[in-house]
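Undergrad: Below are structures written as structure tokens.
Rule-based calculations on the coordinates, nothing more; no lab input. Computed from a predicted structure; not experimentally measured. Cβ atoms are built from the backbone, for glycine too; each structure is taken alone.
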Structure 1
Amino acid sequence: MKTKLERMERNEVALEIEVESDRLEQAMQKAYRKVVTKVSIPGFRKGKVPRQVLEAYLGKEVLFEDALEEVIPQAYEEAVKETQIEPVSQPKIDVVQIEDGKPLIFKANVIVKPEVKLGTITGLKVEVPKREVREEDVEQRLEIMRNRYSKLVPAEEGVPAENGDILNIDFKGFVDGEPFPGGMGEDYSLELGSNTFIPGFEDQLIGAVVGEEKEVTVTFPEDYHAEDLKGKDARFEVKVNQIQKRELTPLNDEFARDVSEFDTLEELKADIRKKLEEEAAAQTDGMIRQRLVAKAVEQAETDIPEEMIENQTDVLLQRFEERLYYQGMRMEEYLQMAGVTLEQVRLDMRPQAEQSVRENLVLETIAKQMDLKVSDEDFEKQIERVAQEFGMEAEAVGPSLEGSRQRIEYGILLDKAVDYLKEHAEIVLVEEQPDLSEEKSSEGQ
């Protein structure tokens, strides 16, 4: 087999592929054996028609068609490996020559991964906030644990509702004096302060008592998912059926023993601090890696084919559809609820898809230039990490992921490229600036 490669414009290449005549003949003979069992020709038993008679009766084209379906895909794949191109689209095939006793010649035009011209990838400087775990962070995590293990008790008669209370309510909503879909509920459980409802709804129930009927007025946000309710004023008739308050367990050694494997509250606090410090370190590392990749991408030059962006958009859309499925919702239901079309969802995903393609191309190029490789040991370590996340043994997880090995190794390779950037970067940890937004807000009131 002979292959000629010609580079066209905008990441397109043309392959001219010549396949030996005897290889074409073998495919023709195979096509004959397939077709002869399906046709009936007067004077011959089914399946016993000589090839010359079959070709004269039906025309050679019927065998050519089947032969090409076998030869062209195989020859194209061989040509891709030989020329070491990386296609990102399906090829456009044009048969140039197909005759008895002569080589098969066809052309395949295909879009390939673009070349990337890297900028500076060593000595990149990034600044990230220095994250320190404070005592109040530990106390906050303890409070979350207290709430998680708290008991819900009915509020005494006449005691008003506060943030954090669980209310059982009936409600009816009206827009322009008319009920609207989804605006009615009975025996609905609502935690005040959870921001589950429209902004302002929960705040107006603070101070309510059991049996009270309240009128709540709100305005739907401009970005609300239902198109016909965006920016609309609404009135709700709300009845408070029940108020439950959280009864918190005292923070002491007994609490520590009840909620953890530790005997004392101090041991539990130390463990919480350790985990918070690990989380802070992971967040800092993630921020460093993200900013280094952004800098490397910013300095690189490449022309991304439209096909790659479309392919990545398909991937993002599939992942989104899978998340919806695990939440018990189909894509059609989501589109109806959100008041959007599938085309709008794809359009919203496009910037993320393009950025993802750009980052991957830059990291691939770094890996190639630095001759980074993924070893069997790297793959095994990744399997162990996945197993640990799911609380399973690596031996049980490994076989199920073997089919995804290429995808997993690709992810490891990109991580190695980011590791390279980090190892050769200048990282500056800066003190976190205090958030003055609340102070400014209170000063303006």
Structure 2
Amino acid sequence: MGWGASVGQLQQSQKEGLERTIKKVFEQTEKSKILHTPKWQDWSLKKYEDRKGELKFKLIEEQYVEYAGEIASNIKDSGLKGKMFFFWTHHFVTQFWHYESPIMLHDYCKVIENNTLGNFKNLVFEMGLSPAMLHYLNGNMNSSENPNENYARELLELFTLGRDQSYTQRDIKEIARAFSGYETDEWRKVHLNPDTHDKGIKTIFGKSGNFGYKETIDLLFEERKKEIAFHVCSKLYQYFISHYKNKNFILELSRVLIEHEFEIKPVLKALFSSEHFFLEEHTGVKIKSPFELTFIFMNEMGIDFNSDMNKEEFIYSCEWMGQMLFNPPNVAGWEGQRKWIDTTKISRRWKVLDHIIYSTIEERGRVVILSWLQQITKEKDDPKIITKKLVDFFLPKGFQTEKEYGIALEKFKGEWPEEVFTSGWWNLDREDTEWQIVQLISYLFRKAEFHVM
């Protein structure tokens, strides 16, 4: 439901049971806050334009990295709300480096935060009139004399219905006419220019009328509610369960979404409460994105941005691994799954994880790692038990053979002579044993099983 959990959270959830755990997650969501108020939110466009060329770009980049880093930190610590916030940034895609406006980015994020677990129809409505989306998909260039179909096409193809689902090219053209005339002032204000809005009769989904923006969104959700519900629930299924979709279960979720008039929260509650969510066949089938990989590991280890990792460094690290916040490669977003893994990206994932764990230990010392391990196992003297507990904690299904556990044990022992362990001299209280733990964790980074969930 979130980005991994600490040992303490897992143990508490096991005590409280499923129903209480789900309730607490949603209670936390109500309290969580993703956005902070940037000091530049009230800046005028002139403040940016007064800086020319490289100076302007440098300022925008600095503001983006600082802002994205702060949001990443809050996403990581906001459980389900953070997970859903990130989901919507990948559903309603914009590219910051296309419009290059921190002010537009903040407005876009406010739309998402205000609707994170709210009403999907309302989110669609507000997103289409956000300055970032208008600029990214050329809605601000759509006029009665020169119609632009970009947003109308992506609204149907990606945001609501899915590719080639219950719409025609004529529907796209007519929706573009209905959406014409919207403009932005100074990156922040959106208004309808009556002189460039098409006031003629439009025919959409076989219905004719003088449709404007609101009327078109209403018509879309009236005439294509089943298709919209299935598309959104399919995306949620892929995000939380598996890319191998189960049509019957998605249809069940779709009915919940329609029954609750497109409120997202009841769908998520139905999803997390279902037996289907817990089927073993769904374990270890999703390759973690760079954000999932790092956030889950940090939360499992209790590693914090403020004391353990630089936020700006994190943003560039994720970009290095193939995922830059608010900058998917195109309007369809990141492809995910095996696209996260190639010979270059996999080694970068290892290096970033190594950097996180080694930096944490260097900063906070052996007490931190040993106290963390003691939450997993009280064992101090038997390296075999310690190794197995660590492997089973980090890998979704552990190892499949005793031989693999044996290799992991050797990695844990490292260069220590075997007689150290057989004589009874060794235990975790000995000096430098924290590096044995880190060495084993680093070895697990390089196993394929570590990169799936």
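Undergrad: Suppose Cα Rg over 2.2 N^0.38 Å, for residues 23-262 alone works out to 2.14; of 1, 2, which structure was it derived from? Show your work: numbers first, answer last.
TA: Values: 1: 2.14; 2: 1.07.
The structure behind it is 1.
Undergrad: One of 1, 2 was used to calculate Kirkwood radius over Cα pairs in Å, giving 24.3; which?
TA: Working: 1: 29.6; 2: 24.3.
So the calculation was done on 2.
Undergrad: Also: Match the computed value -17500 of helix-only ellipticity at 222 nm (-39500 (n - 2.57) for each DSSP H run of 4 or more, over all residues; to 500) to one of the structures 1, 2, and report its label.
TA: Working: 1: -15500; 2: -17500.
Going label by label, the one that fits is 2.
Undergrad: Then there is this: Which structure, out of 1, 2, was distance in nm of label points 7 Å out along Cα→Cβ at positions 63 and 399 derived from, given a value of 5.3?
TA: 2
Undergrad: Identify the structure, out of 1, 2, from whose coordinates FRET efficiency 1/(1 + (r/R0)^6) of positions 151 and 183 (r between Cβ atoms, R0 = 25 Å, to 0.05) was calculated to give 0.15. Don't skip to the answer; put the middle values down first.
TA: Details: 1: 0.15; 2: 0.95.
Going label by label, the one that fits is 1.
Undergrad: I've got another one for you. Distance in nm of label points 7 Å out along Cα→Cβ at positions 7 and 383 was computed and gave 2.0; which structure, 1, 2, did it come from?
TA: Values: 1: 4.0; 2: 2.0.
Considering all the candidates, the number was obtained from 2.
Undergrad: Now for a separate question. Which of the displayed structures (1, 2) returns the greatest value of distance in nm of label points 7 Å out along Cα→Cβ at positions 71 and 351 on calculation? Each step should come with its number before you reach the end.
TA: Values: 1: 5.1; 2: 2.7.
Once distance in nm of label points 7 Å out along Cα→Cβ at positions 71 and 351 is worked out for each structure, 1 has the highest.
Undergrad: Another question, if that's okay. Which one of 1, 2 has FRET efficiency 1/(1 + (r/R0)^6) of positions 143 and 271 (r between Cβ atoms, R0 = 35 Å, to 0.05), as calculated from the coordinates, equal to 0.25?
TA: Details: 1: 1.00; 2: 0.25.
Source structure for this number: 2.
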